[in-house]
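Heads up, there are several structures right after this.
Just so it is clear, none of the values below were taken in a lab; they were calculated from the coordinates. It should be emphasised that the depicted structure is a prediction, and the values quoted were computed from it without experimental measurement. Cβ atoms are built from the backbone, for glycine too; each structure is taken alone.
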Structure P
Amino acid sequence: MTHRDNSNHTPFLKWAGGKRWLVECHPNIFPPFSGKYIEPFLGGGSVFFHLTPDRAVLSDSNAELIDTYLAIKNGWQKVLEILQHHAKKHSDAYYYTVRSSRPKSLAEKAARFIYLNRTCFNGIYRVNRKGQFNVPRGTRNSVIFETDDFEGLSKLLKKAELKACDFEEMIDGASAGDLIFADPPYTVRHNNNSFIKYNEKLFSWNDQVRLSNCLKRAAQRGALIIATNAHHQSIIELYWDGFQLQSIFRKSLISANKKFRGNYEELLIVGNV
């Protein structure tokens, strides 16, 4: 069953496309479920930290991200110790020193990941063709947050299995009574949006089609589906048969140009709920 506690499990990462706004504005869209919680695009984990399920399987294709969650799950004290060291040393020069470093231990990797996430430009995760993180230094200087509760997050993550893998493997493992929350990168067919063009390198239109097909298979097996995606005709056509579709709105502040900020319409996809 779904388990809710009174702890404040605030996500510790800022993530492009994150769903903090969704759990704040639409906390009741997630139904009770009797099985496990499955999230194949974990990112910042806002929905997982909101639901606090008793059983979860969490994955992402970003292995560095999953390693960070694993480090907090299995050794949060060491991660915090190294992160506090980064906080004391933080400066423009130190940021680029850490960015170019290649730590060996899981705790060191996780502390580096969190430090860069909190001090880079807009919390963006981007790598070059060699797989090296290349986002420039941002304007934020806070490395340790008042909301940090790595001990509480560790206890919650001990109820979860973590995998760095493709989404299809995760969703095909769902069965009746499980709840799947799928929040993929927002790639659409034939679009001219530069942010989505960047995502398309990570998540192609063929991946969108593959995702819709495996969510349909999971729904046919009795899994509950909550998914979000771009509100675009090409996406609607993938899901109109067999799912309930509705519009939800979010505010976007990510663009450097004010004219591109404002309310954005997104698509909520619901199955078996």
Structure Q
Amino acid sequence: MTEKTKIAIQYIVLIFASLISVFPLVWMMIAATNRSVDVIAGKLTFGSRLFENYQNLIANQDIYRGFMNSVKYSVLQTVISILICSLAGYGFEVYHDKIKDGLMAVILMSMMIPFVALMIPLFRMFSGMGLLNSAVGFILPSLSTPFLIMLFRSAARSFPIDMIEAARIDGLSEFGIFFRMFIPTMRSTFAAALTVTFMNAWNNYIWPKVIMQDSKAQTLPMMISNLTSGYFTDYGALMLAVLITTLPTAILFLALQKNFAEGITGAVK
């Protein structure tokens, strides 16, 4: 087999895999323009029911309010979580000792506890504190995650210690080193953390379903689940709602995909 033949086979496999990967998104866009019966029948051509599906969607759910709630909760959780976890990961590595290693081991062990095992005690605690239907109640359980702390600790390992020592000699404070040197140098890691955190917050369903009992505080994933209740499901409106919910995270990932790959692999810029 010649080298050109091998390359051609590789491209064919990659193109086929890409088509399989993108098909669900394309089908979702097609389904959003068709009638419910056409979606059930598996129609694979665009229809003319997009406006009607949108009218049916907003008649059943307050999509604008759900979209704004999702944006507010996701942005708050992303910003605060990245700040806390990056400081923790940086501190675990730069101020390294055996006690912090033991604490880090405990934090990593907490990843083995499923969140569903924590929901009932968290709900009782948050209910007693009056945090139901609030942004604080939404974001507080996910502000610090072992994965992000581990990610930033790994990034801090590749941060040159000579730069830190030189900055200290020049009189730069510890927070100054973090904000003015570590963050710009590790922007790829921050981009990866931003992508992961925002997508998790945006797509979060179980905890908001528990904590957000008021219809005015519901997010887009919760409203999608509401569309499937009852005796009849309008699949055209449902696919349109799923498309609206998917687009922000898809756009964010496409915009940051290069930085995301560099950040996950630990590349330093």
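Structure above, values below:
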read-out: When volume of the Cα convex hull per residue in Å³ is computed for each of P, Q, the largest belongs to; value: Q
read-out: Identity of the structure behind 2.3 (criterion: distance in nm of label points 7 Å out along Cα→Cβ at positions 82 and 250, calculated), options P, Q; value: Q
read-out: Comparison of P, Q by relative contact order in percent (Cα under 8 Å, 6 or more apart) - largest value held by; value: Q
read-out: Which of P, Q yields -23500 [helix-only ellipticity at 222 nm (-39500 (n - 2.57) for each DSSP H run of 4 or more, over all residues; to 500), calculated]; value: Q
read-out: Source structure (of P, Q) for Kirkwood radius over Cα pairs in Å, for residues 90-169 alone, computed value 14.5; value: P
read-out: Highest-scoring label, criterion being FRET efficiency 1/(1 + (r/R0)^6) of positions 10 and 202 (r between Cβ atoms, R0 = 25 Å, to 0.05), among P, Q; value: P
read-out: Structure (P, Q) behind the derived value 1.07 of Rg/Rh (Cα atoms, Kirkwood Rh), for residues 74-113 alone; value: Q
read-out: Entry that produces 10.4 once mean count of other Cβ atoms within 10 Å over residues 18-25 is calculated, selected from P, Q; value: Q
